[in-house]
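**Q** These are the structures, in structure tokens.
Every number here is computed from the coordinates shown, using simple stated rules; none is lab data. Here the structure is a predicted model, which means the values were calculated and not measured. Cβ atoms are built from the backbone, for glycine too; each structure is taken alone.
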Structure 1
Amino acid sequence: MEDWNVICPTQENEEDSCYGIPLLGFVLCLAEVVDLVNRRLFEHHLKVAYLAFRLGEVLGFPEQSLRDLLIGGLLHDIGAFSLLERLDALHFEFRNPHHHAFVGYVLLKDFGPFASLAEVIRCHHLPWEEGRGRTAPLESHVIHFADRVSIVCSFQEDPLGEIREREPFFRSFVPRLFHPEVFEAFRKLLSKDYVWFDLASPRLRHIVHGLVPPGKLCLNVEDFLRFCRVIAHLVDFRSAFTATHSAGVAYTARRLGELTGLPRGEHELIFAAGLLHDLGKIAVPVEILEKPGPLTEKEIRVMKSHAYYTFAALSWIQNLKDVALWASEHHERCNGQGYPFGRTREELLFESRVMAVADVFVALSEDRPYRPALRPQRIREILGDMANLGGLDADVVAMLLDHFDEIHASCREVQEQSVLEYAAFRQETIRFTE
């Protein structure tokens, strides 16, 4: 497989070091948010990534392929948008296992560093079928096996006893379901007690993170922003009602940042924060996102949790501490009545207050399951009222209202491009099911 198209900052290139975003840390956070959609999925992607990596070591994979297994294991189910589809995958054999794999492929294939990895994810449920599955990359068969082991085994009270007891069960699916060489690698791992203790360890996240040496797999600013767009598509394309949201917020936040005098170096970072601000919505079932009527109190609590999960994911990543705050505080209010932290104007960074205004403006401009997009005059009135009541930063709102026509028109152009991207995505994924 091709090398990752990433650049790590070096000591000789300190000017760009602020953009040395660790790719593995970024992907780890994304995988954990995906698993938050249901407790039964807790650490599923971590376990698959770890076991796939160890199987690859036994198989003698080179360093690059081991990294592909690690990242592929962490991302293999990102195409499963609905809660039902995620829970279906918990069955050892289930109907239409390839749909979510293909959706994941479509999401990742145009991101340069993941172009070849996307094919691995597309084929990760392809059975061996006595050799007919040899068209799939071997990495796909490794991830497939690791995925099914993670589904069957809990790795809780007695991981060594459990995995050895399950060995005959897995053997019974060779060569129909599993690649014989992958199964033999698994049998060799049975004598490596630490592997199974690692899978049961509460430190599994740190163990997985430590599999790649520090300084490897870093994103430069260009690829960082491209990956942010991939994540925005992953978040927004789960529903037609959110298909344009992150792109609109990102553009509006950056434009407001320019107009309000934010340092030039922050323009792209606040744009990235706009793309990432709803990352935590991956943990919200699509059934709630698309509910046409009022949400129940429990559903409201689930929906509101997304801002916290955005912070919990991004704050762990080196060099993204500020972006994590700007992104996750988009539902905070200057009067302290927002969430998830209930911070006041004095406690909020200016960039966070910009993000909150951008999010409200774009949300009012979009169709939602419970109402159509509002007219420009009504949007102006609501923004003004929220500023007067102390919810939104009055200075930022005033700047938006002063440039309302320009920002509204440009935001619409950005969102129209997102509509085209969403339509192409839907067409490609729907064609797969026909």
Structure 2
Amino acid sequence: MQFDFNFYSSLLLIFFVHGLVYAAMCWRKCVVTDKKSFAWLAVYLLLSVLFISPWMVGFAGWYDNQPYKNILLYTPTNFSWAMGPVVLMYVQSLLNPSFQFRGKQYWHFIPVMIYLLLQLSIFLADFVLAPQQSLINGVDSDFSDYAQIPGFISMVIYFVLALRYYRRYRQLMQQVVSYADLLLFRWVRNFLLAFLSFLIITFIFEIIATFYNVYYTGSWWYYLSFALIFYYIAITGYSNAVETTIAFETNLLTNKPVMLLPSSTAFTSQTHTTPADTIEDIAYIEIRSEAGNTLDKHFPLEEWKEKVLQLVQTQKAYEDPELSLLILARQLQTNPSQLSKIINQGFGKNFNDFVNHYRVEAVKAKIAAGEHQLQTLLSLAYDCGFNSKATFNRAFQKHTGKSPSAYVQSL
């Protein structure tokens, strides 16, 4: 096989092989763990490998020798139309256990199917219908502006949709659980930032190429930058073990509220298990402070505020580290949507901040009583309902303006 080992081809070959290896590992992990997010990550890595492959084998001499040149010219490698939808599917599969690839999700991949049909048509036309008059004339159509620019626009659009999905997920978690910090996955944010950096590099490169003659060696650095980005995604994504259990549904093209889907794992824990068939009226949880997210003016808000305070403050419901909106709603014999509005409108806080406020106050009371001299601050935090050091520190800083240790010193 023709392969000229040199600085340009050999360096990309390393990322090419590692990308294939990580794609295979992610696929195996999907089979073993039944986590669909690893399957989507495997697809993303395969697309990334295909993206750099023409430049790897091109510098290895394929464009200068037959039949390798024809293999490159007629093999589709520009899957930018598919990369955007795959990014969105990956984010959805990470954040939503109810996500399934079916029905309307297939429509996202119609453009890439059209692209593959066009590539097949060109191949058939050149080798079957008109072998003496090539339609591509020795030029790789994958690198034409007609293929590159629309594909880039598609990736930008899907990045915005994935970012919006992630933002809605963050807003929803703040509304329905008291341990939202544990569910605001840092990896999803880092993945989106990595993909954004690729889009920015692509845009800058296109601007430079518009005004200056960028030779093959200059373009190679762009593909090396992309290889470094997808290599980071491969390593970090494969080691990501975070799993969400709260199912939901939302329409990214509208501002409709998020619908929580009843499931055997939604809003439950080992201490709060409820069969799926007994979960009632999960319905809609509005996550925006709009007119439609307010209670009726005749609603007895003050009366309900007292009920909530009685349960949370007096009966110390906040001490449950896995307290959720659904658990509290059941104890108050109301539905989660109405309770969310009561807390938002009556106390001016989302559910997560509302519960953590009382946890912080409980910790402050224990410090005032001198209990911090007998136990660590983290032990006090756990006693008051916090379930991680990071969540405790962040909530304490937010509600007091000081870190826990600085607060103790200020006394």
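**Q** Given a computed value of 24.8 for Kirkwood radius over Cα pairs in Å, which structure among 1, 2 does it belong to? Let's see the in-between values first.
**A** On the way: 1: 22.7; 2: 24.8.
Source structure for this number: 2.
**Q** Right, next: For which of 1, 2 does mean count of other Cβ atoms within 10 Å over residues 153-160, calculated from the coordinates, equal 17.0? Numbers along the way, then the final one.
**A** Working: 1: 14.5; 2: 17.0.
Going label by label, the one that fits is 2.
**Q** If semi-axes √(5λ) of the Cα gyration tensor in Å, for residues 329-392 alone comes out at 22, 12, 10 when worked out from the coordinates, which of 1, 2 was used? Write out the running numbers ahead of the final one.
**A** Numbers: 1: 22, 12, 10; 2: 28, 11, 10.
The structure behind it is 1.
**Q** 1, 2: which one has mean count of other Cβ atoms within 10 Å over residues 65-72, as calculated, at 25.2?
**A** Working: 1: 25.2; 2: 13.5.
This figure was derived from 1.
**Q** For the read-out semi-axes √(5λ) of the Cα gyration tensor in Å, for residues 193-304 alone, a value of 48, 23, 10 was computed from one structure; give its label from 1, 2.
**A** On the way: 1: 30, 26, 12; 2: 48, 23, 10.
Label of the source structure: 2.
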